[in-house]
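Once you scroll down, you'll see the structures, which are given as structure tokens.
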Structure P
Amino acid sequence: MPEAAVAVRPRSFLAFDFGIRRVGVASGNTLLAQAHPLRTLATEGDARFAAIGELIRQWQPDALVVGVPFHPDGAEHDNTRRARRFARQLHGRFRLPVHEVDERYTTTEALAAGARDADAAAAALILEQHLRSLEPAA
């Protein structure tokens, strides 16, 4: 007897390219498996989280994705720890699942593609990488 196909509801995401001074933001979903740059937040501390909270209210994502940087050899550095802390803070404040994605070279790739907002474009690349990881293997 063949297995019945199970309809899966598309999931939506907000993704973040974390930086000390700026955080790029992108949105996307599993229906289209595409991500789109939204904007870059140039605020810090509570103002940053208030702006993120407003984006979460507006977009109502099912989960969040945070790019975590590593050295080319895969070693961690100070920004690795900062990005992971940011991911924990997002989860603690907004109670949404947070997925971490290795984001090596995303800003470089965004700049090479001529992005006007490299941080938001990098967030879109981070999210596209996450969306690809959700696709079933062929």
Structure Q
Amino acid sequence: MIQKTYSMKASDIEKKWYVVDAQDKVLGRLATKVASIIRGKNKPGFTPNLDMGDNVIIINAEKVKLTGQKSVQKEYFSHSQYPGGIKFTNIEKYMETNPAFVIEHAVKGMLPKGRLGREMYKNLKVYAGSEHPHAAQKPENIEL
């Protein structure tokens, strides 16, 4: 007898909402676990060509930890598209002004590149403080 591999359809997908508290969590380890939840790799019927992951809300982004010398050495690169428009910004400046960017940037880099990855990225919500406006979705707390 030939066994057939079951492939999920978009109508079979059930999405949940989760809340993750980033307080005293290491940035990279948090980002890898969140990226796999957003991608849907924790589900038994994982299908790589569908957005089947869950929605994740990350709170307390300002309290995430950096290991080693990252707070001094890690820099983000940007370019203005003009000659000589290179800009390097230290991670400490982002942690003071926009701590949500640091987590968003780390998770986005771990998602697939292309149309599907951009669609998955919309399932991530990051907030610097401990409050979030998604109480109506009844998110579950998850400990990573």
Structure R
Amino acid sequence: MSLELYLRNAWIRKHTTSPQEIANLLAVADRDIAQSQVPGLGPEWRFDIAYNAALQLAVAALAASGFRAERQNKHQRAFECLAFTVGLDRNDVDLLDRFRRKRHIAVYEQVGAVSDQEAAEMLSLSQRLRGIVAEWLGRVHPELA
């Protein structure tokens, strides 16, 4: 798979970004990483907020690469594209997909679906992804960093 194949399948579309858009997406990710650590939040909220941080980072990487995910399956496509944009390890892409499915259950179907351990794992992955995206932007797209 590649970004070009995703484009041909109409899973993503061409997009022109700006330094401001990338800065805004990174700021949302930073805010959410911080907010997911506020004391007193339950594991589902911590997980969901950290998940949103990861999503914004994936969207930023895709935008910096000149694309935007289509609305249908947007989260899934944005996370999958991290393998093509920042070169995220397949295990991490698979973990993001597992967390995407877990989030759907927690948000729409079942109370108590997320454990403290899963919330901590989601936060850790988001924090690590923040560093990966920042390093990649500085190296590959310094005009957007």
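We did not get these values from a lab; they are worked out from the coordinates using the rules stated. Just so we're clear, the structure is a prediction, and the values are computed from it rather than from any experiment. Cβ atoms are built from the backbone, for glycine too; each structure is taken alone.
Data for the structure
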| item | result |
| --- | --- |
| Among P, Q, R, structure where FRET efficiency 1/(1 + (r/R0)^6) of positions 45 and 85 (r between Cβ atoms, R0 = 25 Å, to 0.05) as derived comes to 0.05 | Q |
| Structure (P, Q, R) behind the derived value -13000 of helix-only ellipticity at 222 nm (-39500 (n - 2.57) for each DSSP H run of 4 or more, over all residues; to 500) | P |
| Winner on mean count of other Cβ atoms within 10 Å over residues 13-20 once structures P, Q, R are ranked, highest first | P |
